[in-house]
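Take a look at these structures.
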Structure 1
Amino acid sequence: MVKGLYTAHTGMINQQNRLDVLTNNLANSATNGYKKEGATSQSFDSVMAAKIKDSSEAFAARRLGGMNMGVKVGETYTDYSQGSFKVTENTYDLALEGDGFFAISFTDQNGGQSVKYTRDGSFTLSSEGYLVTKDGDYVQGSNGNIRINVSADVEIDSLGNIYENGILADKISVVDFEDSSYLEKYGENMYNLTEGGTFRVSEAIVHQGYLETSNVNVIREMVEMINVTRAYETNQKVIQTIDETLDKAVNTVGRV
């Protein structure tokens with residue numbers, strides 16, 4: 001067994017995983033409120049190597065020391081750092097400054113309902129006056145689904161209070177979590193709180209007429225993609241070199 005083949009193989013798998021994460025970040029660089037992901041890796045546990053079937057060593061096989069078997073794919077994490085704001089001046093476009101998420105009443109394809117969380121504040125009004133996401137899911141407030149008088153002059157302050165013609169009508173539900181590692185990406189730019197996750201009071205500031213852009217730095221991701229590609233090619237060349245060496249050992253040296 002040529003261990004270099006296995007080491008280079010694990011390196012290629014790891015770089016492929018990193019590339020998948022990078023391309024997903026780039027694909028969502030224009031998605032409102034998107035939080036970029038990163039990939040981790042770790043080495044396999046080292047094992048002890050010893051010489052065997054070597055008559056030059058008397059009585060016992062001599063230890064050669066530790067030997068590493070390559071790299072394995074680690075966890076994928078999410079960077080929840082703040083994205084930049086862009087001005088839209090639309091009444092129902094909202095952006096959060098600080099830690100927190102909008103609570104959304106989500107309905108899946110089977111009609112099941114659950115609460116999901118998002119940083120994407122590109123909301124609008126339905127024909128019935130409900131504040132909804134672009135997919136038609138209801139934005140949650142103090143009294144459940146938020147319903148607004150379509151003919152009223154609407155203002156939303158930094159605390160998320162909704163005023164209709166100067167009168168307090170509802171408050172947008174903004175929540176935060178003790179440990180963000182209990183959040184998992186659900187899809188459709190939303191997050192799901194897994195078992196064990198706990199809530200805490202959010203101190204996020206609500207900005208009306210703004211949207212939070214993704215926190216993906218396109219240039220940085222492109223540079224990292226080049227580094228990943230080069231590392232992948234290096235592992236590929238190692239495999240090619242070992243393959244050529246084995247070919248000569250079998251077909252040239254073995255023929256003598």
Structure 2
Amino acid sequence: MTSLGVPEIEAGWALFLDLDGTLLDIAPRPDAVVVPAGLTGALAGAAARLGGALAVVSGRARATVDALLAPLTLPGGFGHGAELRDAAGRLGEPGAVPAPPPHWARALEAFAATRPGLLLECKPHGLALHYRAAPDHAAAARAAMAALAAEAARDFELLPAHMAFEIRPRVATKARAVAALMAAPPFRGRRPVFVGDDVTDEDGMAEARRRGGFGLHVGRDFAGDPAEVRAWLARAADARMTEAPLAQS
């Protein structure tokens with residue numbers, strides 16, 4: 001048990017980790033995040049202790065996560081679970097999740113161009129409009145995003161994020177990623193633990209609980225500090241665990 005009351009990572013877990021706000025400190029812009037020295041080594045070491053049962057489940061696109069965590073290519077769910085990759089590197093069916101209509105991005109680009117400080121982030125299966133540098137435009141940003149999402153309300157929904165609003169496919173949830181990965185080795189048969197900090201992580205935590213595991217919230221369990229999460233992973237990477245990683249069938 002850590003000084004914060006969080007259990008240390010156990011060999012029988014399947015660990016699912018959010019990225020921004022969990023492993024990485026939030027930055028003023030999505031492209032300004034800094035990957036701290038030692039993070040990729042801690043992730044690789046913790047994954048080895050867990051027999052490979054460590055995944056990143058992030059709202060970011062798969063290509064972006066891979067670029068940030070290079071040279072690692074971890075299994076996970078990307079775009080909130082829209083893109084899936086298993087431990088063998090196999091990708092989920094690419095056409096299973098809808099992409100936003102192209103005119104949505106064009107409309108939001110025009111909208112943001114008239115309101116300095118707004119930043120549009122285009123993803124393969126979603127759109128995020130960031131207002132961290134323009135908080136006075138938050139209400140207008142939400143209204144613009146809501147109007148677009150309403151055009152295809154059966155397939156898409158609007159979500160709040162860190163100083164942003166995001167449109168994502170309804171089927172793309174972090175629970176989807178947990179369920180898919182838990183169905184195959186090396187995750188199958190382990191106790192799922194989901195670590196996150198945002199509203200979109202609640203789906204992943206709920207799925208972990210449904211499967212006999214639990215969720216850890218950065219704000220509640222790690223004093224709101226991603227550095228505490230990174231230290232927790234580093235201890236797992238460095239520890240001489242008395243229990244060997246569980247064999248998977």
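Every number here is computed from the coordinates shown, using simple stated rules; none is lab data. All figures in this text were calculated on a predicted structure; none of them were measured in a lab. Cβ atoms are built from the backbone, for glycine too; each structure is taken alone.
Work out which structure the value 3.5 belongs to, where distance in nm of label points 7 Å out along Cα→Cβ at positions 20 and 212 was derived from one of 1, 2.
Traced to structure 2.
0.90 is what came out when FRET efficiency 1/(1 + (r/R0)^6) of positions 196 and 236 (r between Cβ atoms, R0 = 25 Å, to 0.05) was calculated for one structure; which of 1, 2 is it?
Details: 1: 0.05; 2: 0.90.
So the calculation was done on 2.
Comparing structures 1, 2 by distance in nm of label points 7 Å out along Cα→Cβ at positions 12 and 156, which one has the largest value? Before the final figure, lay out each step's value.
Working: 1: 5.0; 2: 4.5.
Comparing 1, 2, the top value of distance in nm of label points 7 Å out along Cα→Cβ at positions 12 and 156 belongs to 1.
Given a value of 190 for volume of the Cα convex hull per residue in Å³, calculated from one of 1, 2, which structure does it belong to?
Numbers: 1: 190; 2: 118.
It was calculated from structure 1.
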